[in-house]
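Q: Pasting the structures here.
Only the coordinates and a few stated rules stand behind these numbers; no lab work does. Just so you know, these numbers come straight off a predicted model, no measurement behind them. Cβ atoms are built from the backbone, for glycine too; each structure is taken alone.
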Structure P
Amino acid sequence: MADHPPRPSAAPVPAADGAACGAAALTVDDVHEAHKMLSGVARATAMEGSRHLSGLVGAPVHLKCENLQRTGSFKIRGAYVRIAGLSEEERAAGVVAASAGNHAQGVALAASLLGVRSTVFMPVDAPLPKVAATRDYGAEVRLHGQVVDETLAAAQEHARETGAVFIHPFDHRDIIAGQGTVGLEILEQCPEVRTIVVGVGGGLAAGVAVAVKALRPDVKVIGVQAAGAACYPPSLAAGHPVAVGGLSTMADGIKVGRPGEVPFRIVEALVDEVRTVSEDALSSALLLCLERAKMVVEPAGASPVAALLSEPETFEGPVVAVLSGGNVDPLLMQRILRHGMAAAGRYLSLRLRLTDRPGALATLLGVLSDVDANVLDVIHVRTDPRLGLTEAEVELHLETTGPEHCAELSTALRAAGYRVMA
């Protein structure tokens, strides 16, 4: 965890040394201009209270529902502002982007609304619903590369060959200004807010910080990254963007190997703290959003909730957690929900041995029924050489109501004479 004191000011954030106009100084006035530009384009998404999270934190917690934004994430905000700022000559050349999902859809829709031709490169294994949605929003989709870095290189090569303008997902001031409009809406919808928690991939956290710190320097902005793909903590410690490898997280929306120069300088200057969360916390957060808030949220979008679940007592309320997106592949959602159920103690897997005789399995299932355990799967093994002549081994996968129910179930099995092996 890294702690960086804020420097609240309406003054421009310094630009990266030697950088192009994409890194020009950014102020809250730019965010206000972006907000005007987005009128009638981006929705002012809802703010919903969470009684469960409020109880954990000990203060009101609200959810800023960018998962209900057009294209299913905040990305339309920055993409539209960036493309709208192009010259007529640049628009005529078209735009190109690289993304595994949310940025792709944001660029596709923004370009269509502005009458600009768009080409979007996506990894070959990008989820089919995201590919289809990007095409439906009007982009020409090209599948290239196994990882986003390869896809990014292909998009940049296309830009060089055709003259199309490359629309970076976060490393440009116009993108950040557009994303910062989320911060303006939060202050309007929840003027009593004391802490804003937001996932850190790049543009969103930076934009929110620019808007909020200029208008309400007393409000804390806390960023969140997945522990398995956290480039910001080492970068902040080093004082410059640092590339990290071996990225591994379900939260692909904040899976960034190296901070962008523009957002890094803003995060370094204005974001109070960047925390990391585990994969278990992410899946538990996604499950909580679905069960308690009735919200379909992707893992990156649930990262602020994961931070609240991990250390609820460390947040000063009222708190606003930004649900940045809801675009999740149904198959991935199924796997994540299973993972979240296990992390929350709602699944229990165990092995035990019993005497291989008629009725033995039925007796075991009767014990489980008495403690209201729901049996999802049973594997009954009789022929393993490790077993005795009259033994059988049973592997059980059970659905429970939580850790206390798991403990009750294990106690009941042991009381019935069974030796639980795992």
Structure Q
Amino acid sequence: MSRSDPQTTARAPSPRDPRIDLFRGLLLVMIFIDHVPGNWYENLTLRNWGFSDAAESFFIMSGMAAGLAYTGGVARWRETGLWLGIAPIWKRAWVLYLTHIFLTMAGIAIFAIGAEAFGLTELLTKINMRQVFQNTGPALIGIVTLGHQIGYVNILPAYTVLLLAAPFALLLGQRAPLALLAASIVLWFITGLLRLNLPAYPNPGGWFFNPFAWQLIFVIGLLTGIALRHGNRFVPKNRTLFAVATGWIVFVLAWIYAPGFGPVMDGIMARLEALGLPFHITSQDKTFLPLLRLLHVLAVAYIISCLPSVARLSAHPYAEPLRVMGRQGLLVFSAGALLSLAGQAVLVYFEGVTIVPWLFIPAGTVVLWALAWLADWKRRAGQPARQSLVQKGGSMSPVAAE
């Protein structure tokens, strides 16, 4: 039997796990809901069930998708050259950067239209917009250099930076996954200890999603994706670990909702911080991915990954709307970001009209699903042509993470 062509092998698509597509789609819907403050549906999103919210889970999903999509290309660098493994990842990072710039400018335009056409001048000082309209020159420099990020459109810069580092993480992660995990934990701890961050501009401070801290959750997802690519689990199933994760979830729920218990735990954390424990161990400062949020999202992810019923439900035909949204992750995120900003303006205009948020969220979710379905239909319609191109020896890019 002849040895397979390395280029053809590198082009083989990554296997898709329906759980990743489904939960990524579900998380995107939750992000859309949470980004339109003041609607009832916020009570149903992940942030009501513990310390973490959809953002942490989305970073895990993104890391898993990157591990599944890019492991093969990087692993074969000796055969095909290192650049062929790196290029698709950095190309994706460039796409994310351009998407972020577009979303930022479109978001500014949405709020400017609300102010100019409908007199909603309060929009010009919301979600970090003040610098844009009152200090335009430096703000524009900050936008292009990622130093100035408006609210609700600030997750892609961190993901872009992490994708730039992903090829090197993949090289180490395939050879020594525990070494990569240890280095990631050390960087996370030092980041919180020394308050490391990329600088904001022209505002003081740093990025809201600090890539030096959030890299840990991305790396955990990346290592999980590498293992899944080879048909394994990064963290094996274990009854004791499952019990501990479940106990932690219950404990966190009691911390949040049990009368009197929350203030006691908050007091304990305050005393521990006064004794000198680093703030990212005792606080819930989202920027530095504090331990309490990190442990919560890891427990949720582990429990979900261990339940056979989740795998069956994820593959059910009725779950296809969420799966298709997950497969078109960047499109749905982008459309959801614009819809959420428009929704904020709409809710300000119709302040006090309770039916508006009740209708806007379902309508927006249907729009997101329709866009994802159209994009997925277009992708499927083009598959035969791409397969024919591969069979004829044509060029084709490796599978990219959504």
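Q: From P, Q, which structure was distance in nm of label points 7 Å out along Cα→Cβ at positions 351 and 375 = 3.4 calculated on?
A: Values: P: 1.9; Q: 3.4.
Corresponding structure: Q.
Q: Here helix-only ellipticity at 222 nm (-39500 (n - 2.57) for each DSSP H run of 4 or more, over all residues; to 500) has been calculated and equals -12500, so which of P, Q was it run on?
A: It traces back to P.
Q: For which of the structures P, Q does the calculation of distance in nm of label points 7 Å out along Cα→Cβ at positions 31 and 383 return 2.5? Provide the component values of the computation, followed by the final result.
A: Working: P: 6.7; Q: 2.5.
Of the structures listed, the value fits Q.
Q: Looking just at Kirkwood radius over Cα pairs in Å, for residues 47-214 alone, which of the labels P, Q belongs to the structure with the highest value? Write down the numbers at each step before the final one.
A: On the way: P: 16.7; Q: 17.9.
Answer by largest value of Kirkwood radius over Cα pairs in Å, for residues 47-214 alone: Q.
Q: Taking relative contact order in percent (Cα under 8 Å, 6 or more apart) as the criterion, which structure among P, Q has the greatest value? The partial results should precede the final answer.
A: On the way: P: 17; Q: 30.
Greatest value across P, Q: structure Q.
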